[in-house]
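Novice: For reference, the structures are reproduced in the following blocks.
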Structure I
Amino acid sequence: MNVRLRPQRFLQQKAHDQLQSMVAGPHAEKAARRIWETPGARWFTPEDPIWRVHAHAAMFPAGITSLLLQSLHPGAMYGVADHSGYRGDPWGRLQRTSTYLATTTFGTITHAERLIGAIRRIHERVRGVDDEGRPYEANDPHLLRWVHLAEAYSFLTAHQMYSSSPLDASEMDTYVQQSCISARLLGAEDLPETWEGLLNGLESYLPELRCTPPARDAAAFLLDEPPLPKYAWPAFRLVTGGGLACLPQWARDMLERQAGPQRLKSEKIGGRIAVAGIGWALAAERPEVAQAA
């Protein structure tokens, strides 16, 4: 880092580097070069709704929304609790998810398909039973559909809530359609292609959802005792509050994280502050996309 930068620019670059390291891991720069600088055909362009959503700082609170929402399906939560060791490696799952989203949204089709194939092979080993003895498999199309719906709902809801340029109704449907490409290759089936269809699909899982002990533990770990130095907790809680504000009411009820009108308003304000700060930090570096060969 160039310490001769103006103080404001220096602080911005430092914040950028810390965020990048946390989200993308120790090899963030190498991964970024591979994603952004490799020439080749890509599924999307910077003008596409999915690119705009996934490149926005609102993805940070959206990630909280997604993790909490996904955790309410016992199969998804026990798959994480039994196989990923999120307490021992709290940032590892975030970094893997970040790499997947960046590769499938901004990277070449070749890299995206290769990564999806690798994930499917890993999923073959992720199987077990939940606390009621029901079997789960990570490659189950029905479970993959739930994970996809929870993610797409979370990412788009946070974008609409915190972006200064939200998508219009047609663009929201396009986002849902574009998000299906990688999900289908992962093995999800019967995916909705409109925002209304996504909401209906999400609610169709309600009879299967509940807050299991691992889901309650994960929420407490993320919201009450985050794996960060305590001096960072106040800022992080702006992010987590912003994520909670995006959850459907029924999800907050299951998680026992209800909020009255005033608290919900405060969460949204905090989310906007967090997104603005993260956006300022991320603006320190805007990589150029390599053109197709």
Structure II
Amino acid sequence: MKQKSVRNLFLKKLFPYLLLIPSLIPIVVILIYPICETFVISLFKMNPMRPDADLFIGLGNYIKLFHEESFFLGLKNSLELTLVTVVGSNLVGLGLALLLNMEFKGRGIFRALVIIPWTLPAVAAVLIWIWILDYQFGVANYILSIAGIVKESIPWLSSTQMAMVSVIIVCIWKQFPISCIMYLASLQTVDHTQYEAAEMDGANLIQKFFCITLPGIAASGGVVLLLTSVWAFREFTIIQIMTNGGPSRATETLVVQSYLEAFNNFNYGYASSLGMITFAISLIFSVVYYKLILGRKGEV
């Protein structure tokens, strides 16, 4: 009888977890191990050019990090890029989703076209934008001058005031399609009878948007906000190709700073500590999302 109860306990409690092992192995190898390895490296003063001089310094890199002005500049740039990109990509995405949710001729074609910026390889897309924003021959300055908006060409990528603006524009352009598609999918799940009932009660477009549409897409909106926040905060390719953190560190985010410390200064330990801080902040975004969004449904 005792053997039977042990067998039942194994089948009900332990066996399902054993079935998860094959799927957990890739997660451990691809995700958990690199994080642990990065944390271990962050505890050392490490230079690949002098492997025999590796020195364990504990939290020394983290202490140094919080005493460096460059770290706080990188943090400010990261938060600025994240905030403006998230707001911009979500507003543009939601606005286009509302338009594409309407009935009009050729709607399917426009729905297909809107995803193009997302599907383009990041490197190719950034090279196109570098050409568009070129100081002498760029299309952007040409159009602005023809329209009479500017008299002199704007140094989009070489000015400390405009470099971050240029990066943000490209980040929004790259991210808004996924926001649009997710909002559009969510809009199609909203019960249209609610709009009909609201019209009978005399509700206008603004009232219907705030009382029916927004609550109907709140769940997917939370997911979009989380994804775009994490993507924008750890954006690297666009910045690295467009400005490489310049000019004068105007676009140097924590991710770019970590890259430069590792491969320009060969300071692997300090670069790893920057990477761990970036990971921790990204994790905070996820925790806040769970608390604010899923907590309302009683799932947390």
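Novice: Which structure, out of I, II, was distance in nm of label points 7 Å out along Cα→Cβ at positions 168 and 200 calculated from, if the result is 4.6?
Specialist: Derived from II, not from the others.
Novice: Right, next: Which of the displayed structures (I, II) returns the greatest value of volume of the Cα convex hull per residue in Å³ on calculation? Let's see the in-between values first.
Specialist: Working: I: 137; II: 239.
Going through I, II one by one, volume of the Cα convex hull per residue in Å³ is largest in II.
Novice: Comparing structures I, II by distance in nm of label points 7 Å out along Cα→Cβ at positions 144 and 208, which one has the largest value?
Specialist: II
Novice: Let me ask something else about it. Given structures I, II, which gives the highest value for mean count of other Cβ atoms within 10 Å over residues 192-199? Kindly include the intermediate steps, with their values, before the conclusion.
Specialist: Values: I: 17.0; II: 12.0.
Once mean count of other Cβ atoms within 10 Å over residues 192-199 is tallied for I, II, the winner is I.
Novice: When P(r) over Cα pairs in 5 Å bins from 0, in percent, for residues 64-215 alone is computed for each of I, II, which one produces 2, 9, 17, 23, 22, 16, 8, 3, 1, 0? Let's see the in-between values first.
Specialist: Numbers: I: 2, 9, 17, 23, 22, 16, 8, 3, 1, 0; II: 2, 8, 12, 14, 14, 14, 12, 9, 7, 5, 2, 1, 0.
The read-out comes from structure I.
Novice: Could you tell me which structure in I, II was used to calculate distance in nm of label points 7 Å out along Cα→Cβ at positions 136 and 280 as 3.9?
Specialist: On the way: I: 3.9; II: 4.7.
Structure I accounts for this read-out.
Every number here is computed from the coordinates shown, using simple stated rules; none is lab data. No experiment lies behind these values; they were computed from the predicted model shown. Cβ atoms are built from the backbone, for glycine too; each structure is taken alone.
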